[in-house]
Structure 1
């Protein structure tokens with residue numbers, strides 16, 4: 001029996017044209033009724049769909065109609081059913097961000113790649129860092145700081161000179177963004193169960209925002225980040241383009 005599939009696409013002309021073509025060629029249902037959702041676009045579109053439908057148990061298979069497409073398979077119109085049958089699953093667990101704002105409001109979000117804190121003005125951020133309730137840095141002066149999953153370690157984390165983590169590694173990367181003091185601190189590797197708490201110092205003078213996927217919270221006072229093992233998100237990859245291989249290969253890229 002064919003796998004019930006749904007197609008969703010980014011708003012670009014290229015992705016929308018591919019959407020029309022594939023819907024003409026293949027039987028499809030709504031995302032609500034699908035077992036597999038085919039995403040047409042780039043990594044941003046993939047992360048949005050994964051955040052929305054992944055927690056509901058949908059398997060997500062992307063085909064690149066964007067720019068980088070690190071999380072996507074190659075776009076091919078033929079033999080889609082056979083490709084899905086042969087695909088390999090990569091299960092990732094998101095990060096949970098719990099943020100408290102200056103007004104005392106609490107906001108919670110999930111992030112597949114990373115949770116990042118960034119300065120909002122020309123003033124550098126000043127952030128106290130605690131791991132499992134123990135102070136590790138009394139004050140980090142920086143443009144920002146992030147916590148990354150292995151799946152996200154080749155994204156913003158890598159651009160900030162953080163380490164690449166092989167998929168399945170029970171670690172998180174804690175990486176500063178343009179650190180000023182302490183100047184030689186380049187981040188840390190943390191066990192996945194660790195709870196990371198960021199406290200914003202001089203918050204009125206040095207405001208900071210926090211981001212988890214599409215959720216941005218302005219003027220945060222405190223942000224707590226934990227790995228959410230209760231939520232499993234499943235991506236499907238062609239065997240020759242499996243995510244684990246891509247993360248490994250990235251470590252040897254020039």
Structure 2
């Protein structure tokens with residue numbers, strides 16, 4: 001594919017804005033609807049925002065790191081961008097689809113590229129029943145919360161909650177508790193990507209819970225269903241030397 005038309009977006013930091021000016025002067029900056037590729041500048045936050053904003057247009061995304069983390073970003077260089085795009089390796093991802101029912105009976109939907117997380121709203125622990133493909137796996141999980149993570153999000157909140165890092169392309173999701181009190185020894189599970197996870201909130205009025213799909217928060221939920229959104233495909237581009245798979249493996253052995 002010829003990457004002649006490049007759309008460049010940036011985080012609001014001085015470092016990212018300086019890179020935006022430099023790349024625009026070198027390659028131009030077309031409107032996203034006319035672009036062959038989108039180049040976000042910043043950290044993984046601006047990558048996540050860019051993917052959400054363009055979740056249905058099929059335009060590949062090639063991030064360049066002008067932020068602090070940048071796990072999903074390539075290194076920044078002003079020169080040679082078109083050559084790097086031509087030789088980049090494409091990785092396809094599916095986001096998660098969340099269906100949430102609130103205590104008022106409303107139904108809300110949202111997509112998550114990183115994770116869907118359930119979190120207690122008050123000082124009381126949440127009580128959550130966990131079903132996988134219609135089978136009750138945990139009748140009562142007492143916790144601060146629980147999340148379902150994609151491989152792309154497994155190095156984010158999921159990792160902070162002591163969940164496993166999942167290499168992209170393995171066809172797995174991480175189901176990870178957040179500060180679980182009971183069952184005390186349960187540390188989570190790896191599920192096939194085709195699995196449907198349903199969370200039922202027990203004592204929802206007394207122990208209110210919110211559901212968060214990346215940037216979208218829905219408060220006072222009674223039931224949340226999470227499954228992979230097969231009808232949405234996101235394409236990320238990486239330099240061959242970036243070797244995302246190697247970075248994910250290496251991350252698992254850091255002290």
* Using distance in nm of label points 7 Å out along Cα→Cβ at positions 78 and 158, single out the structure from 1, 2 with the greatest value. => 2
* Compare distance in nm of label points 7 Å out along Cα→Cβ at positions 6 and 198 across structures 1, 2 and report the one with the greatest value. => 2
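Read-outs throughout are calculated quantities, based only on the coordinates presented, and are distinct from any laboratory measurement. Since we're looking at a predicted model, the values are computed, not measured. Cβ atoms are built from the backbone, for glycine too; each structure is taken alone.
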